[in-house]
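S.K.: Next up: the structures, one after another.
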Structure 1
Amino acid sequence: MVLLSGGMDSCVCAALAARDHQAAAVHVSYGQRTEERERRSFESICDRLEIRDRLLVRNEALRAIGGSALTDPTIAVPEDHGVGASLPAVGIPVTYVPFRNAHFLAVAVSWAEVLGAEKVYIGAVEPDSSGYPDCRPEYYRAFNEVVKVGTKDGTIRVVTPLIAMHKHEIVTLGLELGAPFDLTWSCYQREDRACGVCDSCVLRRRAFRDAGAEDPISYAEAAARLS
């Protein structure tokens, strides 16, 4: 079982899962700004990796709760027009969706019980990330305790193969696996062409640059001129 948002990290997780197992993939739409584009990426990645068992779920709660720039259109998505500079390291950014990964994992673990899957892959990353609290190793250690006591057999494990990796290392791994980066979508705020200046785009562009690889997706013209 792999949670597949359609982004770069989840795509590498899906490639790992498809390499080692008969994989199934879960995608959760939650009213985020780019939900239609992310869903298309999910379907395309599954097609390329030949993942046939798929579950698409819509979560209405996270949009209703709000509190994030990804789900509330009145909160602006932060932009970094100096792509080479460091992103802010203090505080949790407004792109954090409150306790989002718990919602996603609940769906995936429930389906894993039904299918008899023993592992749930999620592409959480702690280094070189936006600092979301539900991407920390201790979060997944605690969540696995909940899964152990809250499922019938207690044998399902949430696995985070990328959590200690730097973004450029994830790019390198993905290239080795043949992960379809050309089908992924990382941008927080646009669906036609990636903006190149939101936190997620900046982290992605820097990762490909540091890996010495070319990012196969295109960016908005103004962003493409940034160094």
Structure 2
Amino acid sequence: MMQSMAQAARILLWDFRLQYRYYFWTIALVVGAMWSGVLFALPEDIISIWLSMVIFADLSTIGVMFITGILYLERRQGTIYATAVMPASAGTWLSTKLFSLSLLCLVCVIIIVLFTSNSVNWFRLIPAVVLTAATFASVGFLVAVQFDKLLNYFFTIALVFIPLNLPALDYFGIFSNEAMWLIPSEAAIWALAGSFQEMETSRFLGYLVLLILWLAVTHWLGIRAFRKFIATRQQL
């Protein structure tokens, strides 16, 4: 147990170094500041409606793109293949990536909220942000790990984002369907909205449970994908 925790700590430290070296934190902070500037100029009633969607868009973009950046950087440097034969498991490798990116996203969101909203429930927002960021990072990994060329990845992830963004129609009252609940972003958007708007606690917790289930499923699939596309290639 202690050895596994030590391995996870080493991988996590490497993640933070990689993110710092390639300006991931700088980019996230700049993006957060830009969103803050845009929202700060809007009336309070508009901010309360759009803030959750802005955060959702920010989290989904950062989660997907940054996990892709880390994956391709480690592929280029060969460190990911070294990880495949180390005692650390695929689950540990992926979990540390999701954790570090979730922290990065949380800092970015805190910057946006501090400068734009006076009515936020932090006890709701923090778990909603972390679970949303981790889930979308898992989705990004599932897509990115299958491709060696970025062009093929960007084409595929663009297609994936089409259904992932459909719940925005439900949030704005444009189109609603029960099938939306089969998309992870439905629970994510409403959990974020519940952090700024009035919402029953039981309903909010239901959204968090759905996000946890989606994270568990995508994380499990991510471990299988790691073994198939990373570990197996190393063996070959």
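Rule-based calculations on the coordinates, nothing more; no lab input. Nothing here was measured: the structure is a model prediction, and the numbers come from that model. Cβ atoms are built from the backbone, for glycine too; each structure is taken alone.
S.K.: Looking just at Rg/Rh (Cα atoms, Kirkwood Rh), which of the labels 1, 2 belongs to the structure with the highest value?
M.R.: Largest value of Rg/Rh (Cα atoms, Kirkwood Rh): 2.
S.K.: Ok, one more. To which of 1, 2 does the computed value -12000 (helix-only ellipticity at 222 nm (-39500 (n - 2.57) for each DSSP H run of 4 or more, over all residues; to 500)) belong? Mind dumping the intermediate values first?
M.R.: Details: 1: -12000; 2: -26000.
Computing helix-only ellipticity at 222 nm (-39500 (n - 2.57) for each DSSP H run of 4 or more, over all residues; to 500) on every structure in 1, 2 gives -12000 only for 1.
S.K.: Using distance in nm of label points 7 Å out along Cα→Cβ at positions 5 and 189, single out the structure from 1, 2 with the greatest value.
M.R.: Largest calculated value belongs to 2.
S.K.: Continuing with this model, one more query. Thinking only about distance in nm of label points 7 Å out along Cα→Cβ at positions 141 and 197, which of 1, 2 has the largest value? Can you show the working numbers first?
M.R.: Numbers: 1: 4.1; 2: 3.2.
Result for distance in nm of label points 7 Å out along Cα→Cβ at positions 141 and 197 over 1, 2: largest is 1.
S.K.: Comparing mean count of other Cβ atoms within 10 Å over residues 37-44 across 1, 2, which is largest? Before the final figure, lay out each step's value.
M.R.: On the way: 1: 19.8; 2: 11.8.
That would be structure 1.
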